[in-house]
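Peer 1: Have a look at these structures, which come just after this line.
Coordinate-derived values only; no laboratory data. Owing to the predicted nature of the structure, the values given are computational and were not obtained by experimental measurement. Cβ atoms are built from the backbone, for glycine too; each structure is taken alone.
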Structure P
Amino acid sequence: MSYSIVSILALIVHVIINQDVLWNRPCKEVSADTALRRFFQAVMVFYITDILWGILHEMLYLPLLYVDTAAYHAAMALTLLLWTRYVVVYLNTRDSFEKILLYGGLGLFVLELTSVVVNFFTPILFSFGDDGMYLRGIAWYIIISLQFIMFLITAFYSHMVAQDSQDATRGRYMTMGYFGLFMCFFILIQFFNPLQPIYAIGLMTGTCLIHTFVLLDEKEEYKARLEAVLCREQEQKQELDSAMHKAYTDPLTGVKSKHAYVEAAERMEHRIHINALKEFGVVVFDLNGLKHVNDTEGHDAGDEYIRHAAKLICRTYKHSPVFRIGGDEFVVTLEGEDYANRTSLLEVFEKEVDRNLEENGLSISSGMAVFEWGRDKTYQVVFNRADERMYRRKQELKARGARMRD
């Protein structure tokens with residue numbers, strides 16, 4: 001049982017640290033992830049056969065021990081075959097060394113399976129004495145020597161590729177080379193100590209190396225790439241938000257732009273069409289005397305006149321979007337609180353304009369209309385009514401201004 005303890009611990013460690021690789025199926029069947037998953041699963045099978053070997057050998061139950069030993073050798077060959085395939089897929093150099101590894105791993109696997117089958121008739125690989133003593137055949141020495149050579153080739157190949165690689169991958173390639181060197185070292189010890197679980201120790205050491213210096217390193221690199229992508233996306237979002245803000249904001253006054261107004265009007269048209277909007281109001285504004293200000297005081301004064309008008313409109317209609325749709329034209333769409341207080345708000349606004357007119361100050365014409373559900377079919381109809389009322393107010397203010405001058 002003491003023999004099996006090492007493989008039991010190796011199996012536990014293997015399953016715990018590599019559970020995501022062992023059980024999670026990768027998206028692509030032909031990939032390094034798939035190759036590694038198959039290799040790790042083969043290692044797990046080997047540990048199980050090694051655990052059973054220790055138990056059965058201690059019990060001296062020879063028939064089952066013989067079968068398990070055959071499975072042990074097949075699992076050993078399978079781990080080598082799948083390791084060479086993982087190295088080839090991961091390094092992906094597409095050179096002659098790939099064929100050496102692929103055909104070498106496959107040839108050794110076939111040789112060991114053939115030896116296992118032949119061994120049932122002629123003990124060329126292993127046998128057991130009457131006292132349960134494990135005896136090695138000539139094929140055992142040949143196969144263990146070939147395994148040593150194959151792992152050495154994978155180590156040499158990985159280190160060779162690492163020398164020509166970038167810093168990001170060089171360490172991972174070097175680790176794969178160290179795996180091959182470790183296996184060579186433990187196979188050499190196994191050669192002189194066949195009744196010790198040395199091969200299992202080698203696999204446990206090597207797979208821990210792969211987990212720590214390949215898998216975790218890949219995860220850190222992926223995390224860094226993901227953070228960089230998220231950072232770029234955040235920057236792009238900020239740039240887009242900035243561009244959208246510029247597109248939807250009038251640069252002179254800070255209220256919403258004509259582009260924003262067109263989209264808002266289209267949304268309201270759609271809501272009217274689907275009967276999702278049943279009450280709203282529109283207030284249209286037009287500045288009086290802007291041309292006179294521009295002509296007599298200059299365009300800077302005219303810009304200040306427009307800004308002053310926008311502030312007055314925004315101060316009155318605090319809960320509604322204010323749009324500048326032309327040089328001296330503004331629109332407010334009323335919903336919610338401002339719609340409920342629309343009459344009093346317009347009265348307050350017009351009284352302030354009247355006071356300004358007496359002081360020869362800012363003059364703004366305004367007109368309001370509300371949506372009549374069941375009668376008005378489009379937003380534009382409501383806007384047109386508000387626009388007509390604004391022009392009537394404009395004529396009234398002009399007439400009043402003329403009488404005051406007289």
Structure Q
Amino acid sequence: MTPIGAPVPDATPAAPAPRSTGGELPCSGGLDSARAWIVVAATFLTTFTVFGIVYSFGAFFTSMADDFGSGKGATALMFSITTAWYFSLGLVSGRIADRSGPRPVLLVGAVALGVGLLATSQVSSIWLGYATYGIGVGTAVACAYVPMVAMVGGWFVRRRTAALGVSVAGIGVGTLVVAPLSESLIDRYGWRTAYVVLAIGGSSLLLIASLGARRPPVGVHQRPASIRGVVRDRGFVVVYLANVLVSLALFVPFVFIKSYAEDHGIRSGTAATLVGVIGGASIVGRLGLGALASRLGSLRVMQASFAVMACSFVLWLLAGSSLEMLVLFAIVMGVGYGGFIALAPAVVATLYGTRDLGAILGALYTAAAIGGLIGPPVAGELIDRVSYSAAIVLAMALTAAATAVLLALSPTHTSSHSA
């Protein structure tokens with residue numbers, strides 16, 4: 001049975017997309033074309049920008065906590081609100097991009113990023129920061145991530161997995177570059193001025209990326225997906241539950257690995273590079289595991305990525321004050337995390353096709369909103385009240401459970417729903 005919205009390769013030529021109501025010009029060039037790779041480049045720059053800034057939050061963590069006099073749990077809540085907001089709003093931004101194209105949505109994101117960071121640089125309490133950073137930066141990521149990644153999925157058939165891997169590799173490169181850059185800016189100018197610099201630079205990069213944001217040439221033979229049918233499908237439910245569980249643990253190292261290292265005697269500058277190591281290693285996961293998925297299947301490789309993430313927390317638990325072990329944890333965690341992020345859109349596209357992929361991905365990523373909202377604050381409270389080890393053990397158990405859930409889905413699963 002053909003999955004919902006699944007394309008039939010080479011069955012009919014792709015129909016040109018209609019003119020966007022957002023002022024976007026009709027695309028030229030077809031599936032797997034040079035034009036498609038321009039969209040990949042624009043998506044790479046987009047994910048580099050927004051996730052490089054979001055995942056550099058750990059570099060700001062200690063300075064903000066000291067400035068506001070807040071505990072680890074309360075400070076981590078700023079990151080969690082942001083994560084929950086952008087993954088929840090992705091359901092809306094993805095659907096709008098499906099209808100109007102990604103460029104107008106991305107332009108809104110550029111404005112939201114600049115305003116959100118500039119406002120955050122002026123807040124006098126962490127409670128105001130929840131609104132300025134959470135809503136401003138969260139809106140930017142929602143407008144940038146799901147719409148652009150979904151568009152890439154629609155531009156490719158033969159090399160979809162590879163193209164998605166390159167697109168989201170921007171997340172890893174952004175983390176690798178922006179986290180240490182942020183640490184350097186904070187050391188030299190303070191965290192408030194650092195956010196001003198990121199506001200100007202980040203908004204400018206998103207404006208440049210919008211030039212390459214084009215809607216894909218959707219084929220007339222490709223049926224639109226029934227979103228209600230998709231979310232009730234067993235395959236979607238399994239992937240969704242696994243995403244909730246893994247997301248409860250996934251963001252813990254991004255928020256706490258720097259403070260963990262500092263509390264174990266590692267100097268601040270070196271500690272900040274650990275987030276960058278996760279980002280750098282994730283590039284290997286996104287590209288390497290993405291290429292492997294073309295041979296073994298995206299679901300099988302994503303299942304392996306979950307198992308790798310679960311094993312990585314064992315390394316963190318055993319690391320103690322060893323910088324070498326923390327680097328090893330960051331590498332292993334990054335590879336597994338990178339594979340997961342690269343392959344999730346490919347798995348969804350395989351199951352349900354690329355028509356309305358933005359709306360389907362938006363629905364799936366509400367799972368990460370739940371995990372991102374709950375995971376870091378709970379981990380912060382465990383660290384404050386018990387120990388880092390308690391938080392790490394919880395993260396390890398959650399990723400192991402996520403792996404077990406995802407293994408329940410067969411690679412031969414096809415949707416029983418039709419549009």
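Peer 1: Upon calculation of mean count of other Cβ atoms within 10 Å over residues 233-240 from the atomic coordinates, which of the structures P, Q produces 10.0? Don't skip to the answer; put the middle values down first.
Peer 2: Working: P: 10.0; Q: 18.2.
Answer for the origin of the read-out: P.
Peer 1: Can you spot which of P, Q the value 0.60 was calculated from, given it is FRET efficiency 1/(1 + (r/R0)^6) of positions 105 and 289 (r between Cβ atoms, R0 = 30 Å, to 0.05)? Each step should come with its number before you reach the end.
Peer 2: Numbers: P: 0.00; Q: 0.60.
The value was obtained from structure Q.
Peer 1: Additional query: If you work out mean count of other Cβ atoms within 10 Å over residues 57-64 for P, Q, which one comes out largest?
Peer 2: Numbers: P: 13.2; Q: 24.0.
The maximum falls on structure Q.
Peer 1: While we're here: One of P, Q was used to compute Kirkwood radius over Cα pairs in Å, and the answer was 21.0. Which one was it? The partial results should precede the final answer.
Peer 2: On the way: P: 28.7; Q: 21.0.
So the calculation was done on Q.
Peer 1: Moving on to the next point. Which structure, out of P, Q, was relative contact order in percent (Cα under 8 Å, 6 or more apart) calculated from, if the result is 30? It would help to have the intermediate numbers written out before the result.
Peer 2: Details: P: 11; Q: 30.
The structure behind it is Q.
Peer 1: Let me ask something else. Taking FRET efficiency 1/(1 + (r/R0)^6) of positions 169 and 281 (r between Cβ atoms, R0 = 41 Å, to 0.05) from the coordinates of each of P, Q, which one would give 0.05?
Peer 2: Values: P: 0.05; Q: 1.00.
It traces back to P.
Peer 1: Thinking of P, Q, which structure, once FRET efficiency 1/(1 + (r/R0)^6) of positions 209 and 305 (r between Cβ atoms, R0 = 35 Å, to 0.05) is computed, gives back 0.00?
Peer 2: Source structure for this number: P.
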